[in-house]
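Visitor: Below you'll find the structures, each written out as structure tokens.
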Structure P
């Protein structure tokens, strides 16, 4: 968890969407409670603050709210003075993850910031090594386990891997003020009984039984500049849990991704729900996020169709009627009318004036 020592009024981040009321597995709470005996302490106060009874804690299928998880983990981190909650071979004192976030704040872009975060994390805890890698159009952050994270149980290992990845993904979104959709998440253990909760924390394709824990996303996000300053960081650290549990709404690459989907899969992207499925979001979210970015789906459709038409007029000898069909227009007449309105030229005049 990302935390800060000073006390300021807690305010939910407006750009974060709310999850179901009680979606966090009780298994995570049990891991936190189990960290207390490692330090010769009792979790009674933390459980009381989070309104979790001892009997409820032991119920295998029980769930808690994000707020309960925030209270429980925050109280435990302070009482144990360990932000890793016993996961590593040495303690991570209160404020450690805030220090990591601050150390990367001056990076020129997200790629540099994440590389710094991964490198600095190894200085604090050598039990794991995080690595940012880029392959083609995809970037991934993987966790190499360098000690036995399951020495306190399989649930403790899973909790550690999950929250390290959620920390860095949530912080990355916050740094650039953009939702970073995941292309996939992998975990080196069998699917747990509460696997449905993983779909909330890591929206996108999930794989269990992988070689190591990792998340994968579009590499273009790495080039985006950081949009936060010291003041914003100080405020964020007062209530960092929304970054590690809830999903950002705004996506600064969404317009570009919609264009690509329209161009690459014109049949599937003909309708809003088809595009939304390709991008792993709902149609409602698609329209809302495009509106937030000052765009509309219809305008993007028109833009992509006209670009396709221009390319065909420039690079082929196809009759205008065939160009209209290939570009997605209903008929030649509507294509000519729309093309003239958009460019000031008829398709034929555009073709004559093109460099060929």
Structure Q
């Protein structure tokens, strides 16, 4: 019987960055590499990759041995438990917005070298990483590893706090595209832009109003095994039903093709169907709901011909519209319009 083989998708560059953190302390990374089953000579193999499990084991060993959860990024070490302390300070917040503001503010208490700032702009919010007084050794692969880790850690914490997948609207990265740039499709499931002015995440602002779904017991359990937060991809998206509904309202033509709708939401069609099922919904039911509401509104409030109503509601022809409308209401669109006019 076939078994799942771990996919080696994490750039070896990040393992080299951790080896550099050891070198800064005058220590050897070989025991940690052995725990992760990474041969020392493999560090220097061009275009090499490691699995998420190897990355987790190597990071865990390095953070504990160096007693530095920042892995050499800053002038001052962040002793083991520093990020757990940040999470503990955020978990009592009523909403994700408050929790992330606390996270960014309290991160500044750990180090002056970088700042994390959150800003909301209409329908989106962003978290920006700004280098203030970075150490001279924060360059190349170590700098890339720092930026990627801080963003993925924050995104993982945010997703865990609200128990929801949070699709990225985009990622900006303040460094040139590395040789392993193709790995960023796995590191960040969203559009990535290199050579940006700042390193920054962009997400849908509606997630900020979600209540936190974790308690102290869940936090204690997480802190025993927290590193997977940076590699876990949540299946559940607690706003997906709302996002699908709003996309269908804004772009009725998307209801003709699941692939087009999924692309609008930065998902595959298969993932869209699966995640909606996880939320107890279906794409067809959402299409029917949006179409029905739009059609009834137009029939009641306007005198548009049925062909125009059908098109505005997302139907490809008048005949299929009439058939669907009668299935929803027991009335033809003309009968519904007549009764609606009489009642009003």
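Only the coordinates and a few stated rules stand behind these numbers; no lab work does. Computed from a prediction, not measured in an experiment: that's the story for all the values here. Cβ atoms are built from the backbone, for glycine too; each structure is taken alone.
Visitor: With relative contact order in percent (Cα under 8 Å, 6 or more apart) computed per structure, which member of P, Q shows the largest figure?
Guide: P
Visitor: Ranked on FRET efficiency 1/(1 + (r/R0)^6) of positions 123 and 307 (r between Cβ atoms, R0 = 35 Å, to 0.05), which label among P, Q comes first with the largest value?
Guide: The maximum falls on structure Q.
Visitor: Same structure again: When mean count of other Cβ atoms within 10 Å over residues 51-58 is calculated, the result is 20.0; to which of the structures P, Q does this value belong?
Guide: Q
Visitor: If we compute FRET efficiency 1/(1 + (r/R0)^6) of positions 163 and 195 (r between Cβ atoms, R0 = 41 Å, to 0.05) for structures P, Q, which one ends up with the highest value?
Guide: P
Visitor: Figure out for me which of the structures P, Q the number 17.8 belongs to, where mean count of other Cβ atoms within 10 Å over residues 171-178 was derived from the coordinates.
Guide: Structure Q accounts for this read-out.
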